[in-house]
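Computed from the coordinates by the stated procedures, all read-outs in this text should not be read as laboratory data. Just so we're clear, the structure is a prediction, and the values are computed from it rather than from any experiment. Cβ atoms are built from the backbone, for glycine too; each structure is taken alone.
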Structure P
Amino acid sequence: MLQTGKFVLADLEHCGKISMPKQGSIEKLVFTDKHGVELTVLVIDNGLMTITILPDRGMEIGDILVAGAKISWDRSYGYLVHPQHINLEERGGTGWLDGFYSASATIGPEQFGSPGEGYTLHGTGSYSIASPQSVFITYDEEALRIEGTVLCRGYTQIPAFEKQISILTRWNSSILLREENTINVSDIDQTLDDGLHIQLSGSFLHGGGRYVLPVAQRNMHLRDGAPAEEDPLHIPALAKGPEPIRCYQYVPEPVSGLESIEEIKPYVSKFNRPKSVTAEMIVNEDFSAAGIVIRPLDCFPRSLIAKEIAESFMFSFEPCRTRPNRMSQKHIDGEAFVLSPSASAFTQCIIGFSTNKSTIIGLQNSITNFNSH
């Protein structure tokens with residue numbers, strides 16, 4: 001008989017850890033930030049991978065652990081702050097750094113890129129709260145899904161966007177699929193400029209590694225006057241000491257053959273008939289562990305990576321809708337994506353981790369063979 005079930009947020013009050021099929025579990029925790037304000041933290045375990053979901057921070061993924069090892073960046077809970085204490089206009093539009101904690105943070109929906117013109121660097125989605133009544137978890141014999149609806153905070157008293165968010169993962173898998181349906185809830189046209197800031201920079205990379213990207217190195221644009229590198233794809237070992245932040249933007253090429261890779265096939269098959277798909281990977285020196293990001297290019301046709309070894313060991317992927325320029329420049333260049341009132345835009349993105357050599361080599365071959373397509 002098929003095992004199915006559903007939990008709403010209220011079901012998890014004072015229940016402790018609740019067992020689910022396939023050695024999975026769910027638990028609701030309450031974290032008190034440095035201002036004394038409580039945030040809800042959902043701990044979801046699929047039997048192999050544990051993720052934390054932050055309803056008070058745009059349904060973001062806070063941490064990702066696989067077999068107990070953290071494969072997202074090692075930020076302490078001291079960074080986690082409730083949005084009500086964050087002023088996005090502080091420090092020339094860099095107030096978004098307060099509370100910047102998540103393994104997969106929301107960027108946009110109003111702006112991604114250079115601060116200015118009344119916008120902050122990362123938009124307001126990460127600083128918006130999911131309606132508690134909208135958050136629920138469903139499961140069956142194959143997978144579990146977490147869903148919630150976020151009315152985006154916006155820059156005025158009347159929000160412009162609502163996000164309906166879903167996160168799906170199969171039992172005993174180290175991969176998840178995040179889906180977002182963003183709706184213009186205002187009565188005027190709105191520019192939608194969204195994406196994700198994904199941190200797959202755990203201890204598996206402490207000995208060094210590299211990015212595997214579907215783009216020629218000559219087409220990777222080093223931003224913000226950072227010092228040039230001989231090899232932009234190289235990740236130095238942590239023991240070699242600090243490295244300044246370097247951000248590269250680029251247009252990823254389509255990647256084929258992903259449906260033949262068994263570990264990711266069940267997730268790729270859920271893509272909503274895209275015109276083309278791209279994949280990016282970050283892998284350690286001996287190709288024994290890798291972080292993976294895959295999405296349809298009609299969702300997020302641009303990419304950015306950010307690399308830094310400083311207070312935080314940061315190696316991110318940022319699939320995004322436009323280049324990270326000022327909003328006026330995006331309109332001049334014809335990149336801006338506009339939603340009319342009540343219209344919506346649907347995005348999908350696979351985020352994962354693998355220690356399967358066949359998966360890692362198969363992905364490398366698919367990604368680096370983009371020139372032959």
Structure Q
Amino acid sequence: MAPKPKSRTLLSSKKSSTTPPKPFSLPPSSIAPLLPILSPSHIYITHLDPRPRKFKRKIFLVPCALNIFIVLLFAWRTYSILPHYLYILTSTLGYENHTTIHSKDYTTSELIWIVLRRASSFCIDFFLTVFIWSWPYEFIIGGGANESSPVQWRFSVGFRDKEVYIRKSRKWDEDVLGSKEDFLTGTDQNETRKLLFTKLREATSPMLLKQKTGYLTMDGSWDLDWAAMTFATKLVDKKEIPLEKLDAVVLIHHEKFGWLTVDMNPGGNKEEDARREQVFKFRDALAAVGQEDLFFRWIETVQFETSKPGGFTPERQVEVAQKIRDLFKEKGIDFDEFWKESVGTDGIVGMD
């Protein structure tokens with residue numbers, strides 16, 4: 001079930017006649033329905049994962065299997081050790097049983113060994129309960145700052161060919177949002193601003209988003225917000241937000257301007273971005289037919305040939321192009337035809 005906006009600390013965007021300095025700007029009205037559920041105390045990144053749903057299902061099965069194993073491990077451990085702990089407890093209450101220890105019946109070394117053995121058992125179970133049990137609990141129920149969980153999210157939205165992912169910042173955001181230095185102003189010498197853009201550049205790297213499915217973008221700086229992802233998906237389903245508007249959006253709250261977006265590529269090279277997008281489309285198409293290794297062999301061939309002495313002359317380019325075509329032909333793929341079908345063009349943008 002999609003979470004209700006009132007379940008969070010709400011703070012609507014404040015309107016101001018003053019325009020925030022670049023690269024910050026007010027968010028487009030098309031994503032306004034999402035903002036009420038976001039917490040002003042965090043920084044958010046939204047993006048779309050276009051990988052096939054079968055691939056996402058396989059990825060999700062890994063944590064599912066791990067957590068099922070942990071639950072079974074706990075069930076077995078509880079079944080095998082709980083009676084022993086109950087005997088120890090009743091023994092301490094004065095009811096003798098096989099766990100009762102009379103010091104006069106044991107040597108000092110034997111007593112030390114018994115104490116160490118029981119202490120190690122207690123430590124193992126304490127570690128499993130405090131640190132490991134939280135994994136399946138948070139995976140199924142949710143906990144901490146999360147009001148939802150991966151299981152609840154998947155149960156609500158299922159698996160889709162295009163999925164909305166929303167990451168929220170971890171504790172480092174306190175150094176940005178709680179700092180006396182305003183991240184909107186200043187130069188690169190502004191430590192708060194440097195920290196913010198360093199974290200954002202790492203998290204929005206095109207290679208990161210293309211190499212990792214959305215579920216794997218969690219790290220020490222970012223966590224996935226399952227409740228926000230569920231809510232955003234429901235908004236898309238109800239056509240309150242266009243799906244494409246949630247691709248590569250950074251959201252940060254400012255006391256004066258309210259919610260802001262951040263342009264992570266101001267004045268960027270559009271031609272270079274278009275070429276990168278073509279290459280990623282080509283890779284995804286090869287992966288869809290089980291030939292992703294062919295993509296990496298293509299990249300390796302080009303990198304090897306361009307690094308040779310003498311430069312990548314037009315003659316060498318023709319030779320390498322034929323070598324690549326032959327490489328693909330060995331796998332039963334016509335390179336030129338496959339490129340056009342998957343990318344939609346006859347060649348790479350800006351190149352002959």
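Each of structures P, Q was scored by FRET efficiency 1/(1 + (r/R0)^6) of positions 71 and 255 (r between Cβ atoms, R0 = 41 Å, to 0.05); the highest score is held by P.
If Rg/Rh (Cα atoms, Kirkwood Rh) is computed to be 0.94, which of P, Q is the source? The read-out was computed on structure P. Looking at Cα Rg over 2.2 N^0.38 Å, for residues 111-166 alone over structures P, Q, structure Q comes out largest. I have 10.9 for mean count of other Cβ atoms within 10 Å over residues 95-102, calculated from one of the structures P, Q. Which structure is it? That value comes from structure Q.
Work out the source of -1500 here, i.e. which of P, Q gives that when helix-only ellipticity at 222 nm (-39500 (n - 2.57) for each DSSP H run of 4 or more, over all residues; to 500) is computed. Only one of P, Q returns -1500 for helix-only ellipticity at 222 nm (-39500 (n - 2.57) for each DSSP H run of 4 or more, over all residues; to 500), namely P. Supply the structure label, taken from P, Q, corresponding to relative contact order in percent (Cα under 8 Å, 6 or more apart) with the calculated value 16. Structure of origin is P.
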